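Okay, got some structures for you below.
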Structure P
Amino acid sequence: MGWDESFGSRIESGDLEIGVVGLGYVGLPTALGFLEAGFRVRGVDVSERVISTLQAGENPGDDPQHDGIIPAAESDSWRVGTDCGELLSSCDVIL
């Protein structure tokens, strides 16, 4: 599998859907970083508590850097849940 030139231009334009598996200490800041960079982000975690907290726009952890930057509602650019198949099937990149 080689490099597709259109993939590079999609990175530059922010026209990629990024999937992040695990929204803990590493995954959540990674997902938020991609979101702030303008990419569409799909996040998956096994914890219903983490997902319901994120869906309410609240910080599920204890890192205050995330306070106020978690979207308060799902949109085309931000979706989180526990179903890998549903959320990650359309992703261009999965981390």
Structure Q
Amino acid sequence: QMTKLPDELADLNALARLNISHNSFIVLPPVVFKMPKLRELDASHNAIIEIDTDEMITSDNLELVNLRHNPLGRTCHRKLKNVSTSFRLEISEYNEDDDW
């Protein structure tokens, strides 16, 4: 299972969809926000606990980011629920029992 992505992925100028679901990522790899044509990112079913919302918001082409089934912490979950983005952001409902 993957835990990081190579920076060279940013050179894939035509990549529109990236599925990194069902891996062991604990953070969203920064390279995904440097991919010029990326429209859809599926990062569901990982171990992501924190998201850099400032970096995510600056992604111009994103249309969908799926973060369902990740153990997002309470603060991160609240931040994501309140953030204003130009793309659809999918997250699971917060469950305190899942809080690490």
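Have a look at P, Q and say which one yields -3500 for helix-only ellipticity at 222 nm (-39500 (n - 2.57) for each DSSP H run of 4 or more, over all residues; to 500), as calculated. This figure was derived from Q.
Each of the structures P, Q was assessed by FRET efficiency 1/(1 + (r/R0)^6) of positions 69 and 85 (r between Cβ atoms, R0 = 30 Å, to 0.05); the largest value belongs to Q.
Which of the displayed structures (P, Q) returns the greatest value of distance in nm of label points 7 Å out along Cα→Cβ at positions 5 and 37 on calculation? Ranking P, Q on distance in nm of label points 7 Å out along Cα→Cβ at positions 5 and 37, first place is P. If relative contact order in percent (Cα under 8 Å, 6 or more apart) computes to 23, which of P, Q did it come from? Source structure: Q. Which structure, out of P, Q, was distance in nm of label points 7 Å out along Cα→Cβ at positions 61 and 77 calculated from, if the result is 3.3? Comparing all candidates, it corresponds to Q.
Where a number appears in this text, it was derived from the coordinates with a stated rule and is not lab data. Because the structure is predicted, anything quoted here is derived from the model rather than measured. Cβ atoms are built from the backbone, for glycine too; each structure is taken alone.
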